[in-house]
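Quick heads-up: structures coming right below.
Please treat every number below as a calculation from the coordinates, not as lab data. Please read these numbers as outputs of a predicted model, since none were measured by experiment. Cβ atoms are built from the backbone, for glycine too; each structure is taken alone.
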Structure 1
Amino acid sequence: MPVFYYKAVDTQGASKQGEMTAEQEAEVVRQLQDSGLVPIQVQTNPLVTASKTWTLRRRVVHSQDVIDFTRNLATLLNAGVELDRALQIQEQLCEKPAMATVVADVRNRVREGAEFTAALQAHTKVFQPLYVSIVRAGELVGNLGQIVSKLADYLERNKQLRDDTVSALMYPALLLVVTLLSVLGLMLFVLPQFTQMFEGMEAALPWSTQIVVSTGEWLQQYIWTVLPGGILLLAGFKMALADPRRRLQWHKWLLTLPLVGTLLAKLDVARFSYTMGLMLSNGVPLLAALRSSTSVMRNGYLQHIANTAKTSLEQGSGFAETLRASGVFPLLATHMISVGEETGQLGAMLQRVADTYDSQVRVSLQRLVALLEPILIVGLGLLVAGIIISILMAVLGMNDLVM
């Protein structure tokens, strides 16, 4: 039977850890609960422990550290542990010194009389404004443990989607890099060997060969300018987007791109809907929820539309009506939000919108990658083939002159 490594706390809040042999993780959790302990972490892979031991030397707080903190804090609070004691236990459970330092400072501020949200706000690089807003909602309605548990679900959901996106795009990116390196190798090391042969030809080279040879000569002389030039172009692009009007137009143009624009819109709508639905379902006023939820969207134009909806709400207009009038928000989302407004279940309906578009984003991403891979393979293959054929045409021309 597998050996499980566990961490738990007793009714007094003292931390416990050890190993237990069982068939499944659920059996370990049940045995710990029967013993009067609150399970915090159960894992089977000893490499996880070794990996976490190695990360003790790292001083950067990552998103997974915040997720672990939030999940463990929710478990403790829902088990009846007081906030101060829960934070003290959390400090002991933190694997990274950087996160332990943050938790210790939050606990000290709470002990000195500060509100929990005010203590979190002192570490804006670790706890984003949305995080603080959701925790504040839990404090206001008096169910902090439940809110923090849902917040942990939300953070895990976002991280999973982000990881899925990176994993899906990894192969196309690797394919592009390898092919471009192959092309550079052809142009910098193989082509010069043939260029010396072409110099003695009396007949003119084919136009395709001339283009390849000229490009190769330019790369041989100015390859060192490619990286600095790329950095300068990127810096200039960022400077141009520093202007709010240009950035707004750029983000609006991104939404018009085939496939990509729809994917970006659905991704932001899923984030926005889940966040706002979570806050509304836990007692946060509509305008306050809208103000906080807008910040989770990455596209500036969608943020602009959401801010316009906030202004319309203040003037008495309907939320869904304003979003629909923009022509940017997906039509299904606006209709579902409209139904939520009419039935008084806007928070629950927004959660359904988020679930719907979260699923659609995953499907759209799979389709996009499935379409991108053959396009890259064919396109880059044609590029390499074009270079080789151009060289062979010149070589065959030399053979004709000799004969």
Structure 2
Amino acid sequence: MITVIADDITGAAEIAGVCLRYGLRVTFGIESVPGTECDVCVIATDSRSTSETEAYSIYQNLTKEVINGSDTIIFKKCDSVLRGYVLSELTAMMEVMKLKRVILQPTNPLSGRCIRQGLYYVGNEKIADTAFSHDPDFPATASQVQQLLLQRSPFYNRITVMHTGNIREIKGEGVFIPDCSTVEELKTCSEISGNEKLVCGSAAFFEQVLLQKKIAVKLKDQPDTPISSDFLLISGSTHSASRNFANHMRDLECPVMAFPAAMLQEKIETTAMDQWIDELVVVWSQQHKLTLTISENNISFPGSSTILKQRMSAVVKGLAERCDIKELLIEGGATAYSILNVLDSKTLIPVRELSPGVIRMQNFMIPSMHLTIKPGSYPWPENIISL
């Protein structure tokens, strides 16, 4: 078996999608090891939204839980452009596992994300010259991979030796980050990883590791499971594509409801949320489909992102308790993570990859409810739009 720990829920879902392509049995847990038999166990965390100290602790505790009495291989899923506390998390895992070296390959050559001579490129541009340099949480102010990693993990990085460039084997200590510009080079990186017990990288690299270890053999057709037209769609992302999608849903005569003004203040009356949930229940009872958004305008007060995400999660819980929701569609990783925690849905069974990064799963505790999640920047597939 192989266990995957991801630093956000959409990255974890992307990994689950790779498994489904090869017909592997995969289970999906939220910050815990799901207790069902499988070929691949995927654990989603929200460590990218925490502090570096919290991220280190999360990975330390999860690694202890995973290796307790188990001989599993562990794959740490990281962001393809290395956002998050990658070295801090790797440090925690290596210390628990008593390892001195690890191979890290974040690239995805098919999407133009490559490493050449130790520098990270998106297409033909160095990453520091792209929009990733303006990321609100983890701006890419350097293109050298080693520098990028060290900048983002200043306190808990005890891996002092990093090797980059034309690497053909890993010996000695440290983090090994080979150059990679093609799928063939990605395959070579998986072969270099050999029998290492800990490997780190992108979903594209994970696929090659599965093939190299013969956990996956060949692509298989996925079951064409029907999707109910009774759905609640949550647009938690502020990405421009999400706003355009909300307008598209209106054109398809699906009700689109944004937070009322009373819900967008820093502090709200306790009755404001209850009143809005009552209104939403009425709309649901008439249409049996509904799209919720936070706002079409930028809202800014201290901690607004976290507070509004929590309010959206509470609204979804209120609706789930009063409405027979067959399909819950969530846009945005942090929003999905928050909602699943509020619903106490800690174990999910991935059933179908609708498109790369867009995964439909069954709620283990509520089998009649299916959940589909996707990153905010990804489009919804046509079979969802046309419901």
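Just a few scattered comments:
- Ranking 1, 2 by relative contact order in percent (Cα under 8 Å, 6 or more apart), the structure that comes out highest: 2
- With mean projected area of the Cα convex hull in nm², for residues 145-272 alone derived as 12.8, matching label from 1, 2: 1
- Given -10500 for helix-only ellipticity at 222 nm (-39500 (n - 2.57) for each DSSP H run of 4 or more, over all residues; to 500), calculated: source structure among 1, 2: 2
- Structure with the greatest value (metric mean count of other Cβ atoms within 10 Å over residues 113-120, set 1, 2): 2
- Source structure (of 1, 2) for Cα extents along the principal axes in Å, for residues 161-352 alone, computed value 62, 43, 31: 2
- Origin of the derived value 21.6 (Kirkwood radius over Cα pairs in Å; candidates 1, 2): 2
- Computing mean count of other Cβ atoms within 10 Å over residues 185-192 across structures 1, 2 gives 19.2 for structure 2.
- Source structure (of 1, 2) for distance in nm of label points 7 Å out along Cα→Cβ at positions 89 and 369, computed value 2.6: 2
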